[in-house]
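These notes open a run of structures that come right after.
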Structure I
Amino acid sequence: MASVGDSAVWREQPVQVRRPAVRPSQTLLKFGRSVAAIAALLAVWELAPRIGAVDSTFLPPFSEVLQAWWQLALSGELVSHFGSSIARSLTGFLLANAIFIPLGLLVGWYKPLASLLNPLLELFRNTAALALLPVFILILGIGETSKIAIVMYASSWPILLNTISGVRNVDPLLIKSARSMGLTPRKLFQKVILPASLPTVFTGVRLAGASSILVLVAAEMVGAKAGLGYLINYAQFNFQIPNMYAGIVTISGLGLLFNGALVALEKTFTAWKHTQAD
């Protein structure tokens, strides 16, 4: 018969949850469907200008866009613009995570703080980030600081709001059970609230990742001398249409890579879940 001390030790040990095995055939089937959808889109893009369905002046075949992309990559121009954009996007995105995940946890957990900040949150959450771009430029100038700041601002709201929602929507039965076991408020937050809210927090992080790229591209079209947004804008004004689409394709690829990295990170931190929803 187990003693009280043994049961206490047993409760402290983490519960190992066995995740259901995923068959290789299922993974290949899912990957094949994704590739097929992208391949169909590229086939339509390639054929539509060639058969005259659209004007090839304004929508060149994908093969011409791919050739322009390769020339930009060989010249080093694309790498330079890509490096500038990814540095700004990552800096603003990481700053938003470092500041607004802790703030969201505090606002979601402490009701007095939520009552104090809710009016400000409601005011700024309904203000589009790009509407404030002139304000950021006037205050911070047209250099790197204003672009990083606008990315951080745009990324902050998905992170903050989803973090607050994740903390507030933790199952009350879990909280009551933890309190009945004598957990202190700090332990309750650490062992129950934080793990249970992580999936919702990561939803906000993934949305913020997309926002950081989209807002940055728009910001780079105003007063920038490097970046993918600048490349697209410059190519449009000089009627270098294949180069413009090459920049757009690069942004799409960057978004896919960014989202894939965040999904992998989410699975690492939420491995305790029985199932994963991609």
Structure II
Amino acid sequence: MTSSISTSTPAGSSNPSPSADIRLYKNRASYSLQAALSIFREAPIAHIAFVHPGDPGDKGRGETIMNVPLITVIVLEEDGDEDDHNDYSVYLHTHRHSGLVEAVLDGKHGITATTTKIDGMIFSPTAHDHTLNYRSATLHLSSGRLLDDEVGSKEHEEKRKVLGIVTNTVTGYDRISSVGVPDDAAVKRTTVIKFKIEKISCKQRYGGFNGAQEPQEEAPKGKESNSFTGVVPCWTEWGEPIGYGRDVKEIKDLKENKSRGGREFAEKVAWADDEIRIEGLGKKRQQR
């Protein structure tokens, strides 16, 4: 990771550096912790980028850049300040022989976690300006460390708690209260890596094809026969539960509410509603 420079940022923001600074479309940039957390809640599967040290021996692959999708869990420390990124830990769970584990054990730095949520399709009157409305967040992570596998250890219990949070993150509610916490065997055979957040950067695009403006529903005079110009909102639609259980009705209601909320948000994005702007959007990185 490149060296940082001294900055002054609003509360709830990370301390940006050249490694996290957004240089283009600064009006779409945010360095807010809360913005990043909200995006990761919506899209918890992040792409984890890192440098793999290479395989041992002459016949193995050499050092290479890798990028893998993993469920990302961000946890506020007990009694931590919810507006201080230093009080959060990022956990990734994977196989003990994964490339990410090998990179962490080799001491590789510069690991990032990036997620993106698509909110709409933009149809422009010209071929050049077709694009997507979206929110994205990147966490620049510290060098990670593997949590201890020994049953009964403090870190083993930390792993158990984190794997429970993974379950709740996947389902979108407190599923652990229904099915119980992971058992010792499940905790022991799963590798969990713990990171701290060093830097944060987010981006958001919303509105019509001209950006941050409402789309037009009626064609301007003389353009009535043009191809469609506007926005198609996009959101995750959750289907009918397939399975069994005493709480299937609650699961159905939960997913219907999530689908409805996603649609309402995406439609506000299309109309450039101020309610959907992520925190800190468009604020410049201040240097001192």
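Consider the structures I, II: one of them gives -25500 for helix-only ellipticity at 222 nm (-39500 (n - 2.57) for each DSSP H run of 4 or more, over all residues; to 500) as calculated from the coordinates. Say which.
I
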- Task: Compare FRET efficiency 1/(1 + (r/R0)^6) of positions 61 and 141 (r between Cβ atoms, R0 = 30 Å, to 0.05) across structures I, II and report the one with the greatest value.
- Result: II
- Message: Among I, II, considering only mean count of other Cβ atoms within 10 Å over residues 117-124, which has the greatest calculated value?
- Response: II
- Query: Can you tell which of I, II yields 18.8 when mean count of other Cβ atoms within 10 Å over residues 37-44 is derived from it?
  - Reply: II
- Item | Structure (I, II) behind the derived value 6, 23, 29, 25, 13, 4, 1, 0 of P(r) over Cα pairs in 10 Å bins from 0, in percent | II
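Once distance in nm of label points 7 Å out along Cα→Cβ at positions 133 and 149 is calculated for all of I, II, which comes out largest? Present the calculation step by step, with values, prior to reporting the outcome.
Details: I: 1.6; II: 4.7.
Going through I, II one by one, distance in nm of label points 7 Å out along Cα→Cβ at positions 133 and 149 is largest in II.
Rule-based calculations on the coordinates, nothing more; no lab input. Since this is a predicted model, take the numbers as computed values, not measurements. Cβ atoms are built from the backbone, for glycine too; each structure is taken alone.
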